[in-house]
1. Comparing 1, 2, where is distance in nm of label points 7 Å out along Cα→Cβ at positions 86 and 190 highest?
2. Comparing 1, 2, where is distance in nm of label points 7 Å out along Cα→Cβ at positions 46 and 206 highest?
3. Here percent of Cα pairs over 15 Å apart, for residues 22-77 alone was calculated and came to 58; which of the structures 1, 2 was it taken from?
4. Please compute distance in nm of label points 7 Å out along Cα→Cβ at positions 62 and 158 for structures 1, 2 and give me the label with the greatest value.
5. Please compute relative contact order in percent (Cα under 8 Å, 6 or more apart) for structures 1, 2 and give me the label with the greatest value.
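Laboratory data are not the source of any read-out in this text; all were calculated from the coordinates shown. Remember, predicted model here, so these are calculated numbers, not experimental data. Cβ atoms are built from the backbone, for glycine too; each structure is taken alone.
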Structure 1
Amino acid sequence: MSALAVRGITKTYPAQPPVEALRGIDLDVEAGERLAIVGRSGAGKSTLLNILGLLDEPTAGSYQLHGEEVGRAGERRRDQLRTDAIGFVFQDSHVLGHRTVRENLGIKLAINRVPTDQRDGRVRSSLERVGLVHRIDAPGRLLSGGEKQRLAIARAIVTQPSVILADEPTGNLDPANSDVVLGLFDEQAQTGVAVVVITHDMRIAAWADRAVTLESGRFRPGVLTP
């Protein structure tokens, strides 16, 4: 069974004339697969990621997450799946600068209703995996750019999701820190987590197990250079 399975997904925004952001998208992503979705600005990449992340609903089509139809699930169920099954990593790390590294992860666990006596162990385990346990009590504002993105990945994996959705996760990083981020995604994929990355970076397209190109709301063969 695929981790994600999308059939005939469309997304149309009301306007004169209507704007078709996605036009009949079909996509399967297997557990443990690293998928790169490549495309120019305006191709529909962020719209697709928002639908996969249950942040938006398709106009038409089917979206199954681990075999469950979720494209038009009720808001309570969508909230539960977003918090329990999906980890998000964005270009901007969204680290809380006035909170410590420990608190940044603790807040996420509190939102996910993880019992208090389990939180510290989860926090330390996630920070060890991204090489930040030595910064556990540092305020977020004092972290370097690379450290902030590693913290963002720790925040994504601390709830043990089955899918990671990343939007330009290396966009603000130098090559060395980009390699660290990709290595962390490798480790997640090896545990069976599906990793989907939206990117303009051809290095990520080469790194992924599979790369697809989104153009004008449709997938096209091959990888298009942005």
Structure 2
Amino acid sequence: MSTDLERKTTVGIIQTGRLGGSLGVKYGEYPDMFMDMFKDEPFNYVTYAAIDMQLPKHPLECDAWVITGSKHGVYENFDWIRPLEVFVRKLIASGQPTVGICFGHQLMAQAMGGTVEKFAGGWSVGRVVYSDLINNRKARLLSFHQDQVTRQPDSAEVILTSDFCENAGLKYSPTCLSLQPHPEHTLPFIVDLINQRSGIQLDADLADDGLASLAEPNDQQQYGQWLAEILKGERRI
């Protein structure tokens, strides 16, 4: 007979893109990165490939939720984005623990009335130091994006910020938040990602600066643990 202590949290991972190519072969897809980050946690997983119109029907289908990153923009005209926004609004209202990362962060903001744009200031690449307004500390996290939330939803509170990315983390409720940086990324992955995109999406000097920044310490592990505690319902924000 199982006990409450043995009960596993079922995490619904909403997949909003495919990595593909050599990086996908080497590191797995977006859901795999979260499963790797949470490998020591008592989680079961259900993956919903939103990009294939596999959308959850109700927030209570899972105990907690993660909305992944993507190479797509939330403002693009894909037939799955609007239905996913409808679900996101239900999810935020439900109180189920929810974490959105990068594209997931931007999608949640757009769904709730915020604005997401291709940032005129360009790309954020590598290790970035943010001000964590919830934990009252500096957060040194890995970043790779040009799109960002340029206007926060009225219902959201900024919890992570930098000079480059003002709305880098948003809180919607004590159980629901989103982050622009990537706690699920590993150093080997982001090194390969930057090298692959150097000279294509990224100016070579920006890529070199991003790679150089990775030599400094980061807080990936600590923030991965923090997110796990939120998903398990052990921490409120």
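1. Numbers: 1: 2.8; 2: 3.7.
For this comparison of distance in nm of label points 7 Å out along Cα→Cβ at positions 86 and 190, the top structure is 2.
2. Details: 1: 2.8; 2: 3.9.
Largest value of distance in nm of label points 7 Å out along Cα→Cβ at positions 46 and 206: 2.
3. Working: 1: 53; 2: 58.
Of the options listed, only 2 reproduces it.
4. Numbers: 1: 3.7; 2: 3.0.
That would be structure 1.
5. Numbers: 1: 31; 2: 19.
Comparing 1, 2, the top value of relative contact order in percent (Cα under 8 Å, 6 or more apart) belongs to 1.
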